[in-house]
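Structures are listed in the sections that come next.
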Structure 1
Amino acid sequence: MKNPKYLDEAFELVCEELKQMFIKKHRDYGKGNILDNGELGIAFRVSDKLNRLKHLLANNIIPENESIEETWIDIGVYSVIAVLLKRSWFKKLEMKEKTTSDK
């Protein structure tokens, strides 16, 4: 991971990580898990993630599986998906075809 020189560059790097996480998980899950429960389902998923974070941080616990940083990234991905749903893009748009650079 490169060290950015400017805050906006840092923001861009994290957004790229969100995008890569979304692509990876979307290829595994598809749209059904989101479309089944919509925004409310996303709100519950984010709530679960936040409760986990609060527990880990309040008790100074180092998680064995998903890191705290990965949890923050998941929350960011869910937030973007919620916006995509709100704009009616999530249901109607498809992923680009997978290329060798996506692996």
Structure 2
Amino acid sequence: MEARPMRIRAAEKDGVIEVKVLMSHIMETGQRKDAEGKVVPAHFIQDVVVKNGDKVVLAAQWGPAVSRDPFLSFKFKGGAKGDKVSVTWKDSEGATRTDTTTVT
């Protein structure tokens, strides 16, 4: 099943880029049981990388404690209006998703 596109916003103000990302992911912990009492296998985002052009501005390792459809917000310096910001995640099942936006 292919993941839905991320909603990404990146805006420049006074030389600082603020990035906001809403990721669509089930983020199963591996500790919940289904209606039949069977454990639902863990399935969560493990790695997140955000780039401004080719430069990595954020790299994170996540675990099962992050909520479903996680929201990420952060700021960085060194970008400009018109730059491309890309967000890539990889989950515990090996699936990946990359989406890109332009800094406004």
Structure 3
Amino acid sequence: MQIDIDFSIFDSPVTAHGNVTGSVDVQSPPSVGEVVDLYVGGQHLKPLDGFSGKLKIISVAQVDDSGDLIYGLEDVVVASRGEAQELVKRLEAKLGLFCVDYDR
């Protein structure tokens, strides 16, 4: 099954790089506090310094009256803008996720 996710990428502890949304595969609906391994269709994302490919669920919210759920994941903090850009590239190309760059 697939779940809709949302999380932010920081390129320093205090500087937001962008926001990531999309759908990923899970075996069963996860709960807050559980960890999800980001993959789609069997495609896993190779780890990058500061990002293991696994993120903890910090919130679950219902979207309007549709009954659909969005899973808020913990933020990812990488060491530089270049690493954040590489992570965004991988998330979009390998997993089909959508990344909004904050264009700072």
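What to note about this one:
- Label whose coordinates, when P(r) over Cα pairs in 5 Å bins from 0, in percent is calculated, return 2, 13, 25, 26, 19, 10, 4, 1 (choices 1, 2, 3): 3
- Structures 1, 2, 3 were shown, and helix-only ellipticity at 222 nm (-39500 (n - 2.57) for each DSSP H run of 4 or more, over all residues; to 500) at -4500 was computed from 3.
We did not get these values from a lab; they are worked out from the coordinates using the rules stated. Just so it is clear, the model here is predicted, and its values are computed rather than measured.
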